[in-house]
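Got some structures for you, see below.
Just so it is clear, none of the values below were taken in a lab; they were calculated from the coordinates. The model shown is predicted, which means the values in this text are computed figures rather than measured ones. Cβ atoms are built from the backbone, for glycine too; each structure is taken alone.
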Structure I
């Protein structure tokens with residue numbers, strides 16, 4: 001399984017209130033949430049993000065409340081993967097549960113810049129920065145996580161069992 005896209009880059013401690021502000025949580029419509037994804041940190045994110053694009057951030061991405069809306073809004077916006085030095089644990093689990101691939105990789109988080117074209121091989125964990133002609137080794141996904149992501153989330157993967 002692979003992903004390829006252009007990078008949106010953010011710093012440390014991007015919390016769930018920045019990913020999807022609480023003022024929009026009165027809807028369960030994922031397309032509506034996607035329209036407001038990241039707007040408090042990047043007002044133009046929703047209009048500039050394209051299907052397959054990638055978010056790269058520093059440490060503690062997804063900290064804050066445990067709302068599942070945050071990874072769901074990211075996924076609904078078209079983002080194919082989030083790469084960060086570290087993720088808040090509840091965000092990490094929520095992302096996997098809804099089928100949003102995320103990878104921890106210090107080197108990638110430090111060296112990848114906004115606008116870089118990046119490809120990720122989830123089977124090997126190799127992150128290729130096409131723009132800079134560099135590769136970084138992230139964590140590969142175990143087969144059960146690939147299954148969850150391929151089935152578009154935990155609930156869908158359990159239906160097949």
Structure II
């Protein structure tokens with residue numbers, strides 16, 4: 001009986017893994033989605049690719065311990081406020097780009113927009129419109145990736 005149950009569990013696990021892989025978007029598909037939506041919204045694709053890479057490694061199925069979801073690690077609250085479903089790739093990408101764009105419009109600086117994306121606009125304001133200390137590694141990583149994407153023509 002145990003051997004039969006073990007084979008059933010193994011078969012189910014294989015089916016789950018196979019099903020997840022069939023429906024998961026490839027990294028290239030995610031990147032193309034980001035580039036397409038960024039261009040349509042008038043946002044530099046290189047900067048939002050860099051944010052998505054840092055947030056999720058371009059993985060829509062990622063969910064953080066704090067409940068943030070998908071490629072751009074949107075919170076339920078942020079997505080709901082925008083009328084988007086963070087579990088849908090298209091919506092997650094759109095929401096991440098909109099949120100970055102809002103932060104850029106608020107602060108007028110790529111670095112401050114990234115810091116606000118990471119720790120919230122109130123944290124940037126509390127630091128007299130400068131990058132909070134805990135956001136500096138995040139901002140540095142994104143700026144490094146941004147320079148790379150720009151160097152390859154994105």
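Which of I, II yields 1.22 for Cα Rg over 2.2 N^0.38 Å, as computed? The read-out comes from structure II. From which structure (I, II) was distance in nm of label points 7 Å out along Cα→Cβ at positions 32 and 144 calculated, if the value obtained is 3.0? Attributed to the structure labelled II.
One of I, II was used to compute mean count of other Cβ atoms within 10 Å over residues 56-63, and the result was 22.6. Which label is that? Structure I accounts for this read-out. Each of I, II could give helix-only ellipticity at 222 nm (-39500 (n - 2.57) for each DSSP H run of 4 or more, over all residues; to 500), but the derived value -7500 comes from I. Relative contact order in percent (Cα under 8 Å, 6 or more apart) computed as 24: which structure among I, II? Corresponding structure: I.
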